[in-house]
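Listed after this line are the structures, all set down as structure tokens.
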Structure P
Amino acid sequence: MDILKIILIVLAGAALWLIWTYNRLVTLRNRTREAWSDIDVQLKRRYNLIPNLMETVKGYATHERELFEKVTEARTRAMGATGLKEKGQAENMLTDTLKSLFAVAENYPQLRASENFLELQRELRDTEDKIQAARRFYNTNVRDLNIKIETFPVNLVAKPLKFKKMEFFELEEGAAAKEPVKVNF
């Protein structure tokens, strides 16, 4: 009878551990999804600012048609990107075209003094900061989930329960990537 009690206690303990582990993995996965949602919200805000910014610049720099087409193309590509790697590459391309747009704007003193342009510039800078913070938060959650999935003994149950490692959201690579988007004049 004592052996049966011990076996039942061990089985109950194992069942409780399995339930706790499963719930912890679900929590981490949902936090990661929520963090991605935060990035998505900020990226959409950025996408919505770009047409207004381009219209403001167009009013002063009408002969920069090729640049406006590049910005529009980069924005469209970023909005349609799927998968983290493709999304990161598209966002890098968009960032580069925005840098070019601001570089062109430097040639137009009246534009730089425009209240509308200055407000859009401030909003874009704020959005870029929020994207960076959301990306860090997402990557922290991905790290925590991946560590949990890979460590023993959780790794023994994570795979059968269909929990998979998630990818980090990396926007830029290399030395040039360390340069922030410059939106100040």
Structure Q
Amino acid sequence: MALWIWILIGAVVLFLLWLIATYNSLVALKNRTDEAWSDIDVQLKRRYDLIPNLVETVKGIAKQEQTVFTKVTEARAAAMNAQGPAAKGKAENMLSETLKSLFAVSEAYPDIRSSQNFLQLQTELTDTEDKIQASRRFYNANVRDLNIKIEQFPTSLFAGMLGYSQREFFEAAEGEKEPVKVQF
């Protein structure tokens, strides 16, 4: 009888150790995913800060292109106010499309292309776009790992009870899957 009690106690201890390890791994994955989302936010804020300067630089030379400037400003505001990966992704894709329009306008004006300020902003924006893509990949890799952990058996039995649910990927729209060409 005493042997069965020790076996039962051992099984309960092993189960508790497994539950603690599972919980800790879910916490680590959740925190890495939150950190990755924060990295995206940091890069997007940098992008939002660059856009007004870029618009002002182009606006000073190409005054007749007011509709393009308005669309860029509206898309920037929408992207800044979007919440969650799906809405943020859609708004960011719209912003990228309007930025393409702005760059198309700048191509028609040689004075813009030769402006040192514009060239510096272009370089910074290109660097920021690269960092946004890297942040998206990092976020999506962490979301993948978290979602796999939540879906795997036997973790799937306890993840919901522990307050963990799957996250959305930060996905690019069809038009965004091709590299943005910024040429002057």
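Any idea which of P, Q comes out highest on distance in nm of label points 7 Å out along Cα→Cβ at positions 13 and 133?
Q
Of the structures labelled P, Q, which one yields 1.5 when distance in nm of label points 7 Å out along Cα→Cβ at positions 85 and 141 is computed from its coordinates?
It must be structure Q, since only it matches.
One of P, Q was used to calculate semi-axes √(5λ) of the Cα gyration tensor in Å, for residues 21-76 alone, giving 40, 10, 4; which?
So the calculation was done on P.
Values in this text are rule-based calculations from the coordinates and carry no lab data. Predicted model, so just to flag it, every value in this text is computed and none were measured. Cβ atoms are built from the backbone, for glycine too; each structure is taken alone.
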